[in-house]
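Listed below are the structures to be examined.
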Structure I
């Protein structure tokens, strides 16, 4: 497929990377932007014809901004894919159609993904549908927020119907918790920064799903018993109970993640208080 390059951010992704690259084989320009992996990630990338660029990791926004500005891509459009994601043939065909027909004022396309756990698509307990800005025009995007990044487009934003497939547990449940322990530290810092900022209530009714999600997150940051609220929301309100055993366990894991964020905020405030005494 002409017109689209692939960007894959990696750190020790030897388990996930081969299948990810294989799902992107329709592109003739695949770039693996690596955070100094210690396993066979680089070897596997090169064996499949991908270009490899390395940079020490500081945070997700900085890493993606560097990948989008420091690399010379063959094509004007870049599809950003995580190593544990797969591009389906349906999505590849829709991407080809979208970029070929995009007017000059279109800077980004958003898409959804299907998250899988215990062999099941978490249609309800994952919070589906969540929209992600992934197909971007080079030079027209900047990335903000250190974790769970936000993409700011210099131009119009389109939406695609097909999905990415996401397998966040390929490296095991222990790895999921290890990674979300790191995420929770970044989220705790973000929560501490925005706790006194006003909530744009009108954004909760916005036609833009990203604006709605941002406003909802700020509102949830201020709620007491937030981990319990998250569990009830995913498992009861969003009907995660219909996802069976996978939905129950995933809802509990999401609640545990939110608990980590809250506890780290409490810990940080106590330390600040002790230092001020």
Structure II
């Protein structure tokens, strides 16, 4: 049987408002999520034995294979779908790890899409969604990999949004930053509710100017804590904000990856060239977000 291939794009949080902390310790949020047009690649060779190999520029940071989310979501789906056919996965890892762009979650979502194609499962099959939610808060939003609002602890997904193209530069300084320490640094007690302003309205069909105005009224509530734990995040944000043509610079997720939005691809390309010349050790990608 022919191998199946899926792209696993990076997830970018254009906004990330922490709205509260539940009694069970989980943090609730509102976030506008979009995806890049490039990222990791996952291939599935159908067969009787479940396996996984990983290579690519960032494969060394991916961790033990048995802990990989690709394995975990496959096992979760197999527990729900009798006779599930899987096989050998091959992951080409290009996205940085522990970077706030959902690389592992997007890989897991790609695995579920491959398994759905192979086993002729509808993309909206609740068993797929359950297997995704069981293994990570970001995996459900990565399943369709389309722009939308995400809320709750990641399980509440708004409708797909039609946004104008967003030329962007995505930068990671090469410093891993786990989500748990960032939340710990924020120090929010169970039962806490955010009294800050509500999330700006984001709707399909907004013009670029309307969308940028809304984004500027938003924020990433994890930025300050991330900058304390990894001061280089502040440096990245300053470099991006100073790039000619930058309309917005912000951190994605819990960091350390940051992004800048531009009016056009030429501005993003020039900024990429300048930043790589000054910081050749940084991971810098120009892309279109949507």
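Every number here is computed from the coordinates shown, using simple stated rules; none is lab data. Keep in mind that what you see is a predicted model, and the values were worked out from it rather than measured. Cβ atoms are built from the backbone, for glycine too; each structure is taken alone.
For distance in nm of label points 7 Å out along Cα→Cβ at positions 174 and 190, the calculated result is 2.8, so let me know which of I, II that is. Walk me through the numbers before you get to the answer.
Working: I: 2.8; II: 4.2.
Answer by label: I.
Taking mean count of other Cβ atoms within 10 Å over residues 70-77 for each of I, II, which is largest?
Comparing I, II by mean count of other Cβ atoms within 10 Å over residues 70-77, the maximum is at II.
Thinking only about relative contact order in percent (Cα under 8 Å, 6 or more apart), which of I, II has the largest value?
Comparing I, II by relative contact order in percent (Cα under 8 Å, 6 or more apart), the maximum is at II.
Taking FRET efficiency 1/(1 + (r/R0)^6) of positions 54 and 118 (r between Cβ atoms, R0 = 41 Å, to 0.05) as the quantity of interest, name the structure among I, II where it is greatest.
Largest one: structure II.
Between structures I, II, where is mean count of other Cβ atoms within 10 Å over residues 78-85 highest?
I
Could you figure out which one of I, II the value -13000 for helix-only ellipticity at 222 nm (-39500 (n - 2.57) for each DSSP H run of 4 or more, over all residues; to 500) was computed from?
Attributed to the structure labelled I.
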